[in-house]
Structure I
Amino acid sequence: MLRRQDNRDAPRPLRAHWFILLALLGGLALALTVQGYMHHLGGIGRPDAPVAGPSSSVPKDVTQGGPVIDARGGTVRTVSPPEGTLALTFDDGPDPAWTPRILDVLRKHNVRATFFVVGSAAIEHPDLVRRIVAEGHEIGVHTLTHADLGSAPEWRQQLEIQADHQAIAALTGRTPTLLRPPFSSGNAEVSDATWEAIQAAADQGYLTVLSSRDSKDWQRPGADVIGRNLAPSSRGGDVLLMHDGGGDRSQTVAALDSSLAQFADQGFRVTSVGDAIGITSMREASTADRTSGTALSWGIRLSDILITLVSWGLVAAGVVTFIRAALVVGVAARHNRAARSLRAAARGRRRTDVVVRREVTEPVTVIVPAYNESAGIEAAVRSIAASNHPVEIIVVDDGSTDGTAGLVDAMALPGVSVIRKDNGGKPSALNAGIAAASHNIVVMVDGDTVFEPDTVRALIQPFAESRVGAVSGNTKVANRGGILGAWQHIEYVVGFNLDRRLFDVAECMPTVPGAIGAFRREALLAVGGVSNDTLAEDTDLTMALCRDGWRVVYQDDARAWTEAPASLGALWKQRYRWCYGTLQAMWKHRGAVFQRGAAGKLGRRGLGYLMVLQVLLPLFAPVVDVFALYGLIFLDPARIALLWFVFLGVQLLMAAYAFRLDNEPLRPLWTLPLQQFVYRQVMYLVVIQSVATALAGVHLRWHRMERYGSLKVPPAESTSTRALV
């Protein structure tokens with residue numbers, strides 16, 4: 001729940017949400033690591049099978065022995081199936097397409113076989129694993145991700161074998177003792193590295209099963225060739241190698257059916273490895289094995305679900321981002337054409353399709369709320385007094401302690417008056433000015449902002465239309481020197497101003513900025529003046545006006561120059577207050593979503609846009625960054641880099657167009673790529689902090705921005721391309 005702000009309350013420490021954020025990102029990183037490990041570091045059916053290395057340390061008992069190797073206890077023994085017996089084995093499954101068909105063929109011929117399953121595939125297709133065991137077949141370990149044990153470090157060897165072991169235990173209630181290293185074949189091909197892995201597995205109690213006849217079905221040479229590869233050359237026992245996963249196994253199914261019929265005709269006994277050599281290879285799983293296996297399986301499944309959801313979220317975020325870019329650029333072009341037509345008509349170069357509106361010439365009251373604004377108040381007041389439109393200036397000193405009111409009095413400018421009051425906050429200062437205003441049009445300007453001579457006149461022209469209740473001007477960053485100033489300059493031009501053009505056309509303007517805004521006094525009084533319910537009094541006021549039926553528009557040629565924060569700390573405080581106050585205002589005016597007319601436009605268009613673009617997307621931004629790192633590590637770095645450059649290119653094009661609309665030089669845009677690595681993170685962390693503060697119901701006090709005294713009164717020939725520093 002969003003609470004009313006109380007300036008007397010100091011903010012309580014709120015650190016829990018950062019721990020929550022770190023925990024969520026840590027969980028996501030863990031899920032991505034699991035996903036990347038499971039699906040991108042290994043791979044069933046990989047074409048890049050490792051090349052066998054030297055075998056100088058492999059005992060002859062292995063290279064010249066039987067395909068079943070027992071290296072437990074430091075003694076090497078090998079064995080082959082007895083004469084006339086064929087041990088049938090399948091690798092790389094289970095596969096949802098081919099394993100069921102192979103099981104059907106085996107059942108047709110009443111044959112039992114050994115399936116060396118890959119843990120990741122087993123977890124993905126648990127019913128197939130259970131069916132294999134239920135139909136009397138044997139299961140062995142083929143590692144978790146089909147990793148080459150010979151080239152894997154010791155920690156990964158243990159992880160690959162034990163994780164597959166635990167997955168099988170969880171799914172079947174039994175533990176296997178047979179192991180087949182991926183990419184292995186016959187005894188003669190065992191390399192030194194593979195032998196070390198076999199010995200390490202033996203220390204964990206595993207028998208290694210190689211093959212004496214390789215069908216080479218993974219090459220898909222044709223069912224006839226596969227059958228010939230399987231055909232025994234003698235009556236001696238063999239271990240046959242086939243595959244039920246890793247690709248198209250239609251030839252395997254066909255060859256298996258014909259070969260089993262042929263073996264039966266020739267009098268061969270076809271069975272599993274354990275049955276062939278007279279051992280029980282699968283035993284009842286312990287509670288520990290089942291528990292750890294279940295945890296592993298669910299952990300992997302949950303990571304898959306999470307990554308799937310995140311992937312869809314990324315797609316949605318990308319689509320929304322590109323739609324927003326196209327929308328704001330298209331609407332900004334329309335807004336610009338309309339504004340240029342009106343200005344041309346006002347100068348006498350009228351077009352037949354433009355209705356000439358009357359020029360607004362009535363005097364204006366300008367209210368300057370000031371609290372300790374001695375650094376810039378003189379420049380602000382002098383710039384307003386230099387307006388080429390008749391103005392009354394009311395400076396409301398809100399209990400300043402730095403002599404702000406005295407500086408204004410000392411200038412002795414005609415038409416300038418000072419109201420002194422006890423400190424009550426910006427809304428109370430503005431309301432005091434509104435009460436003292438002599439004119440129906442009221443302009444509000446912050447004490448750290450200066451106007452150009454034509455600003456007031458340009459700002460009030462939309463009031464020629466009676467339904468316009470407020471006008472937003474074009475706020476410019478004055479102190480745009482340095483990279484932080486350049487980033488804020490880009491944000492003001494590209495983010496704020498493009499959005500305001502969109503809000504103007506859509507008739508759902510949520511904010512008239514405190515730096516420059518004009519209002520009908522009657523509209524202000526109709527909504528009860530400026531409320532102190534939120535920290536974003538300008539947003540709250542604008543939304544109240546929209547809900548009261550008034551039109552709020554944007555006047556891009558009414559320029560005001562303001563000081564922006566010059567440090568990350570100051571920027572954080574300013575944006576924290578802005579974001580938190582905006583959330584308060586959105587909550588306060590949430591009822592507009594269900595209203596009709598102008599209020600409904602604000603609710604469904606304006607609030608909806610703010611919620612998606614300024615709340616939800618920033619909250620999702622850390623996930624995007626973590627996912628980008630995942631892509632660089634586990635996916636194709638070149639593709640990830642290409643996507644990033646495409647995204648950056650869209651931003652650059654949008655920024656260049658926005659700068660053109662504002663008659664700004666493009667030079668600061670060189671900092672835009674760097675903005676993605678620092679400024680963007682600060683902004684989304686601000687949103688996270690604000691949302692957490694709002695949900696926790698913490699009272700947040702006003703954060704006053706530090707003043708730098710860099711503003712100067714603009715000369716008469718001032719243009720928007722000059723920073724007033």
Structure II
Amino acid sequence: MSNVPGSSDAMSIPEALGRAHAHWNAGQADQAEQLCQRVLAAWPSQAEALHLLGLMAHAYGNLDLAISHLREACRAPRAPAVYSSNLAEMYRQKGLLAEGEEAARRAVAMDPALASGWNNLGIVLQEVGKFAESLECLERAIALQPDSPQAHNNLANTSRRLGRMDRAEQHYHQALALNPAYAEAHSNLAFLRSTQGRYDEAAASAQRAIELSPRLVDAYLNLAEVESSRHRHDAALRVLDMLAAFAPQHPAALVARAKALRQLERLDEALAFVRQAVTLAPKSAEAHNTLATVLQSLGQTDEALAHFEQAALLPGAVAEEALVGRATLLMEAGRRDDALAAFDRVLGVFPGSVQALAGRADARTFRAGDADIAALEACVAEGERRSLTDRISAHFALGKAYLDIQDPERAFHHLDTGNRQKRSTFTYDAAATCQWMERVAEAFTPELYPRLPAAGEPSALPVFILGMPRSGTTLIEQIVSSHPQVTGAGELSALRLVVEGSGLFPARVPGMTGDEAAHLGREYLSRVTPLAGGRARLVDKMPGNFLYAGLIPLMLPGARIIHARRDPVDTCLSCYTKLFSGEQRFTYDQTELGTFYRHYERLMAHWREVLPPECLIEVDYEAVVDNLEDEARRLVDFMGLPWDDACLNFHDNRRVVRTASVNQVRQPIYKTSKGRWQAYAGYLGPLLAALGIDAHDVQHRA
């Protein structure tokens with residue numbers, strides 16, 4: 001047998017390898033590496049030395065070198081199966097999933113009793129999205145090695161991906177029973193609890209994982225996800241800052257940061273981070289999917305559709321989400337037939353997909369015996385085995401379905417359940433919100449406007465459509481934005497961000513100077529002017545801007561305000577039946593909804609008294625429905641534009657509509673929404689009480 005060169009004492013290759021392993025196990029990496037290199041000098045391509053060098057390179061974070069060594073080790077004629085198994089795991093970590101799957105399959109074919117081989121194949125298949133096969137592999141791993149915490153953890157991950165939440169939780173707990181200091185299992189349990197809406201427990205599990213393993217990337221990502229799920233996006237960014245301190249270029253961390261920034265409407269920053277992630281990990285489905293959502297928010301529809309498609313075709317666990325995102329974007333863009341075909345495509349690949357069933361619910365009218373109803377009922381019947389997001393979506397979709405088939409009792413059972421579940425996911429202080437609206441009104445006295453006449457930045461560009469959600473704001477925007485000189489920009493956060501960033505609102509408004517008012521106006525215009533596309537008017541239809549309406553004539557003399565009004569109960573009912581994509585926290589409890597509406601009415605009455613009359617017009621939804629042309633002409637005249645007949649054919653306007661009313665505004669005016677609530681008065685007791693309407697009086701009103 002060959003001896004190892006370069007040593008005073010003659011040492012055979014097996015002895016050198018034995019010593020190398022001993023040094024490595026004792027934490028003496030330098031000595032282990034020297035011995036391996038001496039073995040390779042005597043016997044180039046010696047498999048065991050290459051394998052050990054590969055493990056060392058992996059431990060020190062050099063994945064490319066690790067893969068190179070292991071690939072060469074696997075070429076040896078009698079290389080054991082474990083080499084291929086370890087290579088598979090390194091390929092997976094590098095994101096080379098097809099190569100990882102091939103190596104892992106080779107390992108278990110060579111040695112069907114290799115528990116680690118089945119475990120690694122199970123993980124790769126999980127990431128590829130072959131969940132049923134993954135489950136089989138991981139069950140075999142546990143059968144071969146029942147006391148392996150890793151196998152239980154991985155089986156739990158796959159169970160979670162299959163929507164079997166109860167089984168997932170059981171195996172995470174089993175992994176932790178076998179190893180209470182298993183940081184990855186604590187981190188994964190955090191993710192599971194977050195999907196179930198158990199946010200405090202989820203945060204505690206993620207923090208425990210970080211304590212046990214301060215450089216465990218997934219634990220930070222899961223903690224950030226918990227904070228985002230609680231709508232605490234600033235807190236999510238702080239968690240990601242901690243992660244960036246030791247992993248600044250981690251693609252998943254960049255993706256998570258882009259998601260949080262998108263929620264805060266810091267879209268240009270979000271785009272920069274997610275493009276960086278795609279550059280670093282061009283085969284990451286998650287990165288392409290997030291890039292698509294950011295581009296969607298920026299109105300770059302074609303590029304967004306392309307990245308949704310790419311995310312759906314790449315190996316990974318976001319294919320369903322990406323396909324639903326693509327279908328939803330097609331709906332927003334007015335391509336209804338394409339959108340419905342896209343939802344069918346999701347259901348072809350993911351039968352029973354709740355997000356697809358719920359996504360298309362608004363675009364169709366249900367009939368008795370509809371197969372979608374049975375599929376949605378099957379989801380809610382599974383209870384906590386399904387994620388909270390799926391259950392909430394299913395309840396709202398079933399509410400819509402049963403209203404369509406005129407079964408209000410079942411409809412309101414689902415609507416009440418869905419609203420209650422959604423309400424449990426965030427904190428909202430109704431009393432504090434109402435007190436804040438009162439303080440806003442107190443800050444804007446009639447004397448303020450003569451003191452600052454025309455002090456702001458004069459511009460006729462902005463037109464604000466504001467009011468309650470579901471009060472007809474989208475319909476009015478669709479009518480006026482059909483005019484060739486008007487751009488409908490949708491629901492912009494620009495006014496809120498400018499006002500809140502100033503520190504003036506509301507307490508310092510009474511002492512505001514003309515310079516401060518002009519600065520606010522310039523700030524707002526700098527954000528929105530690029531969206532106007534050179535047209536004379538830009539419509540900002542964020543309904544919640546009614547809170548800031550008093551500032552508009554001070555900061556933007558020349559701006560116009562359109563207040564959309566609708567029957568109070570019809571408005572609130574429409575809110576209560578809708579699962580909003582944005583934050584409308586006051587809409588998920590009938591009493592809180594009615595209370596908010598009453599305070600909104602009081603604030604609007606105040607604006608009516610103090611605002612210069614030439615800057616405000618009020619439009620009733622019912623009047624638009626009854627007499628479209630007169631109201632459309634009144635609106636166009638108010639905007640200072642010549643009449644154009646395109647405003648009467650608003651439903652042909654192909655612009656992207658990104659609100660809860662996306663389907664309604666693609667249709668000509670219909671009158672079925674007027675007085676709709678009276679048929680459901682028996683289910684609206686808390687709402688009617690909060691609005692001060694006597695339910696017994698409803699029949700007389702009808």
For relative contact order in percent (Cα under 8 Å, 6 or more apart), find whichever of I, II sits highest and give me its label. I
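Quick check on the output: -19000 is helix-only ellipticity at 222 nm (-39500 (n - 2.57) for each DSSP H run of 4 or more, over all residues; to 500), derived from one of I, II. Which one produced it?
Computed on structure II.
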The value 22.8 for mean count of other Cβ atoms within 10 Å over residues 378-385 was derived from one model only; which of I, II is it? I
Given structures I, II, which gives the highest value for Kirkwood radius over Cα pairs in Å? I
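Between I, II, which one scores greatest on distance in nm of label points 7 Å out along Cα→Cβ at positions 138 and 570?
Numbers: I: 7.7; II: 5.1.
Across I, II, distance in nm of label points 7 Å out along Cα→Cβ at positions 138 and 570 peaks for I.
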For which of I, II does Rg and Dmax of the Cα atoms in Å, for residues 194-529 alone, calculated from the coordinates, equal 22.7, 65? II
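Values quoted throughout were computed directly from the atomic coordinates according to the rules given, and no laboratory measurement underlies them. Being a predicted model, the structure only gives us computed values, none of them experimental. Cβ atoms are built from the backbone, for glycine too; each structure is taken alone.
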